[in-house]
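Below: a set of structures, written as structure tokens.
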Structure P
């Protein structure tokens with residue numbers, strides 16, 4: 001098995017290096033597809049090109065690909081832009097000889113012990129799915145209840161990205177593939193995606209998430225979205241360790257970029 005990993009990058013760049021370091025030991029090929037503007041036309045953060053070049057020079061990114069999205073406001077069309085970028089990454093991974101494909105955003109991680117165990121015993125299916133732990137406010141705060149949404153996990157590299165959902169669970173349609181006939185749904189005790197959904201370095205980065213994310217636009221205006229991010233009550237959250245060294249990165253190496 002050779003694992004190809006695709007990232008799409010516009011917002012959340014302050015989480016990208018920790019996420020790549022998390023998956024690099026398991027990945028045969030990592031492609032990052034980035035855009036200078038969001039789906040709604042806003043510019044990427046000023047340090048983006050230098051940060052991405054540094055990740056290439058550090059052998060953390062194997063293929064850095066630029067994509068210019070269509071400027072749209074409809075959430076469905078915004079999701080189509082993301083799907084197009086992910087398809088570009090899939091092709092890069094396929095051309096690099098990968099057999100399986102994992103799609104990630106900059107704010108997504110997996111427990112390395114769980115991941116290694118799973119990769120050593122892959123079921124022979126077209127696609128697998130996992131559940132999601134969602135984090136809010138900061139890297140030490142997680143929602144107590146695991147999300148009811150599932151996300152495609154390992155998928156056959158030859159299957160193109162497409163709107164296709166044969167699964168008996170609610171699934172992120174932005175990263176599904178065509179012609180899936182067999183699938184495996186992982187129990188959350190075996191593996192889960194850690195999604196730093198509402199964790200950003202500052203409010204400016206949270207606004208940038210809104211600019212490029214179709215689901216955020218479904219919530220309403222930017223002001224409505226920012227209010228939505230703060231909807232959770234203390235009793236709905238729990239304190240956890242900074243599992244992936246995000247705070248250490250923010251307080252250390254990341255400072256060179258934001259300065």
Structure Q
């Protein structure tokens with residue numbers, strides 16, 4: 001865990017310490033938490049709640065479509081959500097639903113300025129940690145094998161934050177991250193989307209718009225010059241070709 005992310009999580013524990021669980025967990029309709037899990041969620045020290053136990057809260061207490069729990073004490077669990085995520089331990093079936101409790105407004109679910117601020121800080125801090133993780137392996141399709149994060153890729157992380165966070169702002173965080181490693185994660189994400197066939201349909205609109213920025217093209221070109229590993233170089237060059245094809249398909253001049 002990076003020092004930045006650690007500080008955000010510790011601040012979240014402090015700020016949300018005013019919340020306390022009640023005598024039961026309110027769920028929508030008949031979507032009750034199993035009694036043993038409910039009892040454990042109400043009595044286990046917060047920092048000791050396991051990912052599997054918190055996943056029961058995600059599954060049963062978070063409303064199916066909108067996500068935000070009916071249970072009034074739900075922010076009590078939010079720091080533990082953040083801490084588990086920092087170690088890539090999804091408290092849900094997948095990374096996509098890991099922050100389901102924050103739908104639909106993300107940080108803007110909270111009226112208090114300090115609560116809203118600490119939730120807003122989590123997303124960029126988490127992304128910065130994720131895209132600076134060392135590259136462990138590259139698969140035959142010239143994409144990073146994200147085994148350290150239980151196979152969740154940067155764009156799946158982007159989807160995880162599609163619960164009211166500023167997604168364009170997160171992309172700009174990625175753009176501003178120094179070093180070759182974030183560029184390698186970017187190249188892998190580009191290759192992943194473009195291998196799906198019709199990339200104009202498979203790529204999220206804001207991601208496609210971001211990829212058209214000259215600054216993104218420059219990041220990939222710098223990575224080509226700075227990368228020495230043959231497999232990493234092949235991955236970055238492949239991403240550069242995809243960007244070129246994207247600009248051609250959109251009939252947008254590529255500024256080199």
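With relative contact order in percent (Cα under 8 Å, 6 or more apart) computed over the structures P, Q, the top value is the one for P, the highest of the group. Among the shown structures P, Q, from which was the value 0.93 of Rg/Rh (Cα atoms, Kirkwood Rh) calculated? So the calculation was done on P. A value of -16500 for helix-only ellipticity at 222 nm (-39500 (n - 2.57) for each DSSP H run of 4 or more, over all residues; to 500), calculated from one of P, Q, originates in structure Q. For which of P, Q does semi-axes √(5λ) of the Cα gyration tensor in Å, for residues 122-185 alone, calculated from the coordinates, equal 25, 11, 11? For semi-axes √(5λ) of the Cα gyration tensor in Å, for residues 122-185 alone, the value 25, 11, 11 is produced by structure P. For the structures shown (P, Q), distance in nm of label points 7 Å out along Cα→Cβ at positions 162 and 178 is largest in Q.
No lab work stands behind these numbers, since they all come straight from the coordinates. Remember, predicted model here, so these are calculated numbers, not experimental data. Cβ atoms are built from the backbone, for glycine too; each structure is taken alone.
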